[in-house]
Structures are given as structure tokens and as C-alpha cells.
Structure I
Amino acid sequence: MNILVVNAGSSSIKYQLIDMVTEQPLSSGLVERIGLETGNITHKTFVEGKENKIKESFPIPNHVVGLERVAELLTDKKIGVISNPSEIQAVGHRVVHGGEAFTKTVVITNEVKAKVKELFPLAPLHNPANLIGIEVAEKVFPNATQIAVFDTAFHQTMPEVAFRYAIPNEMYEEMGIRKYGFHGTSHKYVSGKAIEYLGKKDAKVITIHIGNGASMAAVDGGFCVDTTMGLGPLSGLIMGTRSGDIDPSIIFYLVEQKGYSIQEVAKVLNKESGMLGLTGDVDMRDIESRVLKGDEVAQLAYKMYAYRIQQYIGNYTAAMNGLDAIVFTAGVGENDSLVREYVCENMSYFGIELDTEKNKIRSSNIREINVENAKTKVLIIPTNEELEIARQSFELIK
């Protein structure tokens, strides 16, 4: 069975075609700059272990044109990996926000699409684009089962004590204001891998997904019991351009005392804060280079970034009343040895003791970087959200 995974943004489509027999990608790619004067497609195929890549630039006025071109490339006589679009049995769509309506992966119906639309206010930058991707895929791949996999679904097992805010009850009951969490597909994938690696079904695991966006989750026996992001993706960890947790009084101060509009505050906290606000750089590789050269501004930012993660490790260890492993994943988590080193410093009370030499080794496999006989495992597990979406889609229709 072949499953196409689609992650549609407002001006982009990220995709991957996966053979579910081998769970290996046949093709992957990115359509970008949709709606601009010139769009781009980067398309990769994987045949007998060899990667072939082509790039195209041409006007891509809308998502329909982009996805139709993807279908043509997938079935091209020279470079195609399938002979006909009907060989794609299902299309798994990443949908960012499922609210309380969706606690698991679902086959897309008109009712599902209507509910995704209802949730636009909770994810105004993502859900509209996700719905466009669904409607376009229905036209381009009419014989495939369309499936929605929600970023928020994994976190729906959080107890009420964790997901409620101490605000008037009607704000939750009538407006749905509560913690939802994001990156759920990644947290589910890597926590499952960690439980499998540990050989312990009731393992208590903290997953640390850190890229440009960043979040953590407390996973007890495979079930999420808490996570750092909330109603939206701004809270929790320090991120590339997002502030993470701040005192809400700062917002009132900026608006009431300094004349900022709400829109200006939102821009500052979402796009001008985080590591960008602290250092002027957003790429962690550039900031790390500055740290190693003795740049005090960059050093402070790195310490703050790690300190926030350490705080949540303590928080979630308490929430689960124990800890078997912490897991680093995503771009920064998998590749930035310095961040991992800073996070694991002075954490021996939690059984976290890093082997600095193991920490420096790069690999695409699951690896353990704690010292021998450490009470708590420190794992690096490469995330694979596309495969997780494909697996959940496959389980639904097989």
C-alpha cells in the first residue's frame, strides 16, 4: 500500500510518498512560493537506495496547480515511482488543530471538514491551509481515502488538572480556552520509539522536540499527561523567534504604558523574540559558533534556552512521579550537542548524567548518550512525523 503524506501551508506543500510494506519513502518534496510570481518544486525519488533530485521553477498560482504537478512527477515515465495516481490508496493530511473534537486520526468527511473550519480561530495560520490541502487532494487523488492526523490529538489524554487554566469557567466551557499542545505527531512517534527501546510499557518519558519551534511532553506509559504549548504554540520553551513563557503583565505593560497595539505585541512575541530577540540570530548553528568564540550574548541565550528545558524536566518528573528517560528530537535536539550538554548539566538529582564523548557522535539511529548505569536514559531519537502520519493512516484503513 502506498500512502501520500501531505502537509499544506499557506504558500507551500510538503509531501512524502511512503511504501507501507517497507515503511520507506519512494518520493518526497516541497512545493513553495505558491501564489507568487515564480514558484518552486524540489522533488526527490528514492530508488534502490539512491536519491535523485530535480528542481523546477514556474508560476504556481494555487495549491491545485502545485499538487497536480506533484502527481505528474510521481507518475512520470522517466522518473516516476508509480504508474498511476490510483496506486495511492490514501492521503494522510497533517492538520494542526483538532480542538476537543478530534482525539484520534479520522477519515475525512464533509462533517470533518466543517469542524476543521470551525476551528480556524484556534489556528488561523495553519488550519485554513490544511483544509485547502485536503480539498485539493480530493480533486487530484479522487480514488484515495483522505485522512486527517491532528497535531493536537496525542495531547488529548492530558488530565483536566493539566489542561485547564485558572480563568473563569465559562471561558473554557463556552470558548474552549484550554491547553491543547502541538507537535503531537512527533511526540507520539519518539515516545513510542523510546518505550520500545527501553522495553518497558509503563515507562515515564519526557520528549524534547526542539527545532525552530519547540515543545516538550510528559508521556507516562505511552499517554501524554502534560505538554508545554497551550491554546496556541507560543507558550513553553524559548524558540527560534517565539518568546515561550512570559509574565502576562508584560503584555499589559506594553499596551497600556508603551502604546503598543495588540498586533504589535503579537508580532514581537511570535516573530521577534526567542533566540532571535536575544542574539539577533535565529539559526542555532550560527549562535553556537558565537558561543564557542566566547560571545557573552550568545552564551547567555544558550544558557537561558537550556535552563527553560531543565525547568520543565523537573516539572514533568514531578507530574509523573518518576522518570525513566529524556528524549532529544527534531533539528536542534538531534544535531546540537552543545544544547544537550547544557540541558544535562547539574541534573544528577534526576539521574541524568551525560557521556560527553557519546554526545558528540553523530548518527541517524537511536542512540543512548548517558553514562553507563545512569538511572535515567538520555536518548537521541530522530523524529519522523511523515512516517507516523502514514502509520496512523494505514492503521485506519487496512
Structure II
Amino acid sequence: MKILVINSGSSSIKFQLIQMPVKQVVCSGMIERIGLENSKVHFKSDENIFEEIYDVPNHQIGIEKIAALLLDKKSGVIQNTDEIDAIGHRVVHGGSAFSKTTLIDKDVKDKIKELFELAPLHNPPNFTGIEVSEKIFPKAKQIAVFDTAFHQTIPEVAHRYAIPNKIFEENQIRVYGFHGTSHKYVSEKTNAYLNKTNTKIITIHLGNGCSMTAIENGKSVETSLGFGTMNGLIMGTRSGDIDQSVIFYLVKSLGYTIDEVSTILQKESGMLGLTGFSDLREIEDEAEKGNKVCQLALQMNTYRIKKYIGAYATAMNGLDAIVFTAGIGENSDIIRKMVCDNMDFLGLELDNEKNKIRSKDIREINTVTSKVKILVVPTNEEIEIAKQSYKLLN
């Protein structure tokens, strides 16, 4: 069975065509910097590997470009679209309606649309991916894998907000959590690496969107993103945690509309708001050149991560490992070092030389005397989505 996995992020689309159940990746790729100048298209198969600059103003154009790559006479891997048996879509917010992987029909699409407001940077491109895929691959089963599903195990004491019970009961306003597919995948890889399942680990997913999850014995027990995808860590364009009073002040005293505040906090804040750059690679380059603004932004970013590590270690009453994953977590030795510096109280000791090594494999970057493992575990949400899609259909 050939399953095409579409993983639409806020500013990128990752894809893999996977032969199941053997988990053979036929081809893979990514479109990054969607909506920005110099969007990049990456493509890799057994026969071809290349990248090119391509104008990708929105996610629809991105999905159409992926289909063109798959069908290309020179570099393509399929002859016609009927060869694709199923398409697994990453969908960020499933709300209270979806707690497991599901086949997509009109009712499912309508519910995903209803949740646009709760994940405005994600559910709309997720939905676009579904709609465009239905047209391009009409015979393929369309399947939704929800980021929120893994976090259904978070206990009530952690997922409830201190708001009136009536509002919670009638509207299900609670912590849902996100990046669940990634957190699930890397936690299982970590437990296999440690050769045990009774673990207390913190997974740190750092990309344009960021989140952390406390995982005890393989189950999510706490996570940094909540009802929507804005709070917690400082992200590419999202503010992360902020005092609610700031929102009231912006509206009541400074005259901003609610929609304007939403745009500010989700699309104009975070690292972009602090530095003028949303790409961490540019920020790190500027910081190295002496740019004080970028240096401060990196310090703020990693300070926030440190706070959550301390909180989650306390919540679990212990810590076996912290795990860096996703684009920034896997590739930025600067961020990892800044996070791990001065954390010896919690038993974290970073090996600076190991930290600088680049690899696509799971690796330890802690010293031999570190009481807590520091791991880099490459995530593969696409394989996890393919696994869940295949399981649903068989």
C-alpha cells in the first residue's frame, strides 16, 4: 500500500510517499518558507535529490507542486495518481471531537473548519491540503491524524483551566496540546533507546512552532501548548506565554481590535517580533556578529525552555532524559547549549563536543557523568502518520 503523507505546518509542507507496511520511503521532501521570498523545494528519492527556489505564495500552490514532483517524467516516482492508495494528513487541532485517527468525510471537514479559530496558523493549511488532495488524488482514501490525540492522557488536574465550571462543561475549554504526533514518535524512540518503558522524559519540539511535553511511562501528562497553539514557548512568530492583561490593555487602552491583537500575537511576535527575523538561522548568524537584539532574543527563548524543564521535572517528580527534536532542536547546537548551560542542579551536563556533531541518528550529547540523559532524536511525523493511517485501513 502506498501512503502519501502530507504534513502542512504554518510555513512549510513536509511530505513522504511511504510503502506500507514495510515503511519504505519511496520519496520525501519539503517546501519551506511558504509565503516568503525565496521559498525552497527539496526532493529526494533513490534516483534523484535536488533543491530549487520556487515561488510558493500559499499552501495550495505547495500541494500542487508536490503532486507535480511525484508525477514528473524525469524525477517522479508514480505514473498516475491512482497509484496512491491513501493520503495521511496531519491535522493540528481535533478539539474534543477527535481523539483518534479517522477517515475524512464532509462531517470531519466541517469540524476541522470549525476549529480554525483555535489553530489559525495550522488548521486552515491542513484543510487546504485535504481539499487539494481530494481533487488531485480522487481515488485515494483521505485520513486525518490529529496532533491533539496523544495528549488525551493528560490528567484533569493538568488539563483544566481555573475558569467557571459552566464554561468548561458547555464549551470544553481546556488544554488539548499539540505536536502530539511528534512527541509520541520521539518518546517511543527514546524509550527503545533507553531499553525501558517506565521513564520520565521531557520532549522538546523546536521548530517554527514549539512545544514541550512531560511524558511518564509513555503517556503525555503535561504539555506547553494548550487550548490553542499560541502559549508556552517563544516561537517563530508566536509570543508564547503572555499575561492576559496585556491583551485587555491593547484593546481597551491602545485601541487595537481583537483581530489585530490576534494577528500581533500569532503572526508578528515571537522571534520575528523581537528581531525582525523569523528564521532562527538568520538570528543565530546576527547574534554571532554581535547583534544585541538577536542575542537577547536567543537568551529569552532558551530561558523559557529552562523554566518548563524545571516545572515538568517537578510535576513528574523525576527526570530520566530530555529530548531535543524537530528542525531547530535537531540542528541548532547553539540553542541546545544555551538550554543546558547551568542546569547541573537537575543533573544535566552537556558534552560540548558531542553537541556540535551533526547526525541523522539518535545520539547522546551528555557527558558520561550526567545524571540525566540529553538526547537528540530526529522526529519523523510522516512515518508515524503512515503507521496510524495503515492501521486504520487494515
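Figures for the structure shown
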item: Comparison of I, II - label where mean count of other Cβ atoms within 10 Å over residues 340-347 is highest; result: I
item: Origin of the derived value 14.8 (mean count of other Cβ atoms within 10 Å over residues 172-179; candidates I, II); result: I
item: If mean count of other Cβ atoms within 10 Å over residues 52-59 is computed and equals 11.2, the structure in I, II; result: I
item: Structures I, II, by percent of Cα pairs over 27 Å apart: label with the highest value; result: I
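No value in this document is a laboratory result; all are computed from the given coordinates. Everything numeric in this text was worked out from a predicted model, so none of it was measured. Cβ atoms are built from the backbone, for glycine too; each structure is taken alone.
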